[in-house]
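Q: Once you scroll down, you'll see the structures, which are given as structure tokens.
Throughout, read-outs are computed from the coordinates displayed, never taken from laboratory work. In this text the structure is predicted, and so the values were computed from the model without any measurement. Cβ atoms are built from the backbone, for glycine too; each structure is taken alone.
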Structure I
Amino acid sequence: MKAFMTRRKSLLVAATAAVALSLSACGGGTTTGGNPPVAEKPSFAADTTMAKLSSAGKITVGTKFDQPLFGQKGLDGKPVGFDVEIAKLIAGKLGIPADKIEWVETVSANREEFIKQGKVDIIVATYTINDKRKNEVDFAGPYYEAGQALMVNKDNTTITKPEDVTGKKVCSVTGSTPAGTIVDKYNAELVPAATYAACLEPLRNKQVEAITTDNVILAGFVDKEPEAFKLASDETFTKEPYGIGLKKGDDAFRTWINDQLEEFAKDGAYEKAWADTAGAVIKTAPKLPEINRY
């Protein structure tokens, strides 16, 4: 009887571990988001992007597939996170349900090209607004303001601020704003990667001293592996306004998206999107930044 009970307990422990592993693999049980309301027969001016997308009943959205809390591909092949929820809200206002969104993985190095080539209609992908990018594409928003930070191994006690990485190897994504900042301003030796997830093993193996990107992205990695990694500091050293990328010159579409973002902040949809995703780790809900209607 004792042997039976011991075996039964072992099976229960194994089953519990399997469930926990599956939740972790899909970004956690509290970060799956939902399906926001879909507008019935919305009306738009003829020949606008809104009218075309609404009439087609589908939209192609670029997002990250490797960013915990903001855009991470789940076991079902669909991304989850705050960026994903913002995109779903926009689609819903066009009368497009979440299951009619085509998700395309966009990494830092290909976002402008994907917009210009028409591979995506919009990009919601921890996409920092800056003047250089505004020469190539347009941005609605910002819808969130992050800040650059550093993530190090849990046992690292020598790096607490960006000045500490001068002359040291730091991993970041090719073509990203954080990569440029850590080299140009703090003289780090950049070890480039295609995605931030690709930086994890080099850090774990101490091939690099730190990973740098926006604090919310790093918080997602720390949340998944708190025994391995930590933020070097809670302080950020840049302001990174996240915008929604779209084709340059589409002023009507940009203005319309900006209007929707302000509406989401008023009706509680913005706060709910955060609570359902990034709010699982970063408990203080952000306020929608002032929209830049340039």
Structure II
Amino acid sequence: MDTRYLKSLIAVVECGSIAKAARLEGLTAAAISQRIVALERQLGLELLLRVGHEAKPSAACLDLLPRARRITHEIALLAGDADAEGLTGPLRIGAISTALTGILPAALRTLTGSSPQLKPIIVPGTSRSLFQALEANELDAVIVVAPPFDLAKRFNAQLLRREPLVFIARETSPESVNQRLQSQPYIQYDPDAWGARHASQYLQDNGLLPTAVLELDALETIALLTAEGLGVSLVPRWSGFERWASGCVAEPVGDERYHREIVLISHAHSAKPRMVAALSSALLRP
């Protein structure tokens, strides 16, 4: 059995369609379909249920997916087994949007320059979704907001950044920050997001109930909308803040209680410890 076919099957299940999986794998939809048909013939099972443009896994497919994922994961580790330094092969890295445009690019330049055989695979997402993917062993490490709960011992966390909470507006005003939060339209950092709890806590501690006109889990968009004069907001001063919030006036608020922490979380018993260590070193490089 060609393990690339298993990889294609997993891609179809995760993407929800053959066309999307084909784009992900850099193949034609016909090639992906042929791989699935070949697998179905070899296993004597129907693996996908095709409904319109969607492809859903059959019950048999769902039963074999965990083993298929383990097989493809072990195959990906083979190249690294022949490297005494443990820096050869793919490293699956999850990253929130502000890390993708902030601290990650320079770190990847350093990482790939020092370890050219290491192949980063970058997966974007929210802190919650990326951590869940790490729990499911679908990722090797994630750059996320520090979770609002204690991590289990099976995970390691490395602090990367502490980001102070700031008030942003289109222009300056003689009014205080709290007065403006109460009197002006408020663009709210989605309170369900892990990184938004610090802004919510600040409002609660100061007895503020601003009128939210928008609610977003996208700091870059919040900054752009604020610069357009749609309202004011409370956001962490993330890496790359100046690039996105150049049209805003920013003013620090509160104290360290309201800082957002960005962490690198990985498995305590990672199959790729040296790769994760190299990533951590690159991210912490001044």
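Q: Name the one structure among I, II that P(r) over Cα pairs in 10 Å bins from 0, in percent of 6, 27, 33, 20, 9, 3, 1, 0 was derived from.
A: Comparing all candidates, it corresponds to I.
Q: Give the label, chosen from I, II, of the structure having the highest value of mean count of other Cβ atoms within 10 Å over residues 214-221.
A: Largest value of mean count of other Cβ atoms within 10 Å over residues 214-221: I.
Q: Can I ask one more? To test your reading of the models, identify which of I, II gives 22.6 for mean count of other Cβ atoms within 10 Å over residues 142-149 when calculated.
A: Source structure: I.
Q: Assuming -13000 is helix-only ellipticity at 222 nm (-39500 (n - 2.57) for each DSSP H run of 4 or more, over all residues; to 500) as calculated from a single structure, say which of I, II it is.
A: II
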